[in-house]
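The numbers here are math on the coordinates, done by the rules we state, and not lab data. Just so it is clear, the model here is predicted, and its values are computed rather than measured. Cβ atoms are built from the backbone, for glycine too; each structure is taken alone.
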Structure I
Amino acid sequence: MLIVSLKQHFPARLPEWWMAFMLILWGGYVVLHPAIFTAPDSQKMFSGMVAMAGNFDPAGLWGLSAVVIGMIRACALFINGAYTRTPMIRLFMSFLSAFIWTQVSIGLWKSGVANTGVVVYAGLVMMDIVSAYRAATDMVFAEKVRHDLKTQRPRHVRSSFVS
């Protein structure tokens, strides 16, 4: 039953699953390779993200944030497909994911180094905005169904026999 339910929802949620795993993988890579913020070859390109991290370790801040948000999002998607509907969590996580990708895009842009990452990460932001829209639509639909079920009066069976 669990597999059937997940298979039913997976095609519609594929972009959200993809974005969750992109966050987890990107964040994991950043955590495992913190030198991308300090190595001579990549330091200038990621200097904007280092500046936005302030006094925090940029690899820890950006990498761990991405991993945690991606994991929560993947868990919400699993619960959504297996047990109960989670459109509000999906909406919130889509916005957090879009926030991370926006910060990466801005950081790359502020570095002043010409690179294609600005375009790629901006595309990821757009994918998360579309995912947020779809989750919001699901949320409205779920609330309508919940309201309709709540306002229906239960039908009681009355006996036609008079005693």
Structure II
Amino acid sequence: MGLMIEEITSTELSIVRDLSHAIWPICYANIITEAQIEYMLEKMYSLSALETAHKDGQRFLLAYLDSKPVGYAGFEIGTPDMNHCKLHKLYVLPSLQGSGIGKELLLKTQNLADATRCQSMFLQVNKRNPAVQFYQKMGMYVREEAIFDIGNGFVMDDFIMQLDW
């Protein structure tokens, strides 16, 4: 398996957008409504939303398998302070979930955060998302539960999970 993970620049954010549109409708089909999926894709994964996130300090990793983009991570170091890293996004094509690509994306994010002296990483994940088990397997724990109003009548009912090192 020729897996390569690299940090990308803003000129490559359209790849993240395209992957999200291939992944989200499948991964969230049994978790949130189709209307909420469409709303969140536009709110978080339109090219302008990704460019704004990148400009505001979010960094992006792309995973390539045999030169084909198959997953991504988006993270921000120093949120809410320099000891923490927030993992905003971590997704792999559904056909490749369980293959170790998500693990490698998470480890690469942790290594980059650790190099800046972060001591922990946290994320929000829908309580009904099967990825909760993946994060637990990677050593994360549920720090708290939270409901976030994201507009348009939609909420995110999430766990906030954390990994300390």
Matching 2.7 (distance in nm of label points 7 Å out along Cα→Cβ at positions 51 and 75, computed) against labels I, II points to structure II
Out of I, II, which structure matches 26 when relative contact order in percent (Cα under 8 Å, 6 or more apart) is calculated?
I
Using distance in nm of label points 7 Å out along Cα→Cβ at positions 67 and 131 for the comparison, can you identify which of I, II gives the largest number?
II
Matching -0.34, -0.60, -1.44 (log10 I(q)/I(0) by the Debye sum over Cα atoms at q = 0.10, 0.13, 0.19 Å⁻¹, computed) against labels I, II points to structure II
The value -11000 for helix-only ellipticity at 222 nm (-39500 (n - 2.57) for each DSSP H run of 4 or more, over all residues; to 500) was derived from one model only; which of I, II is it?
II
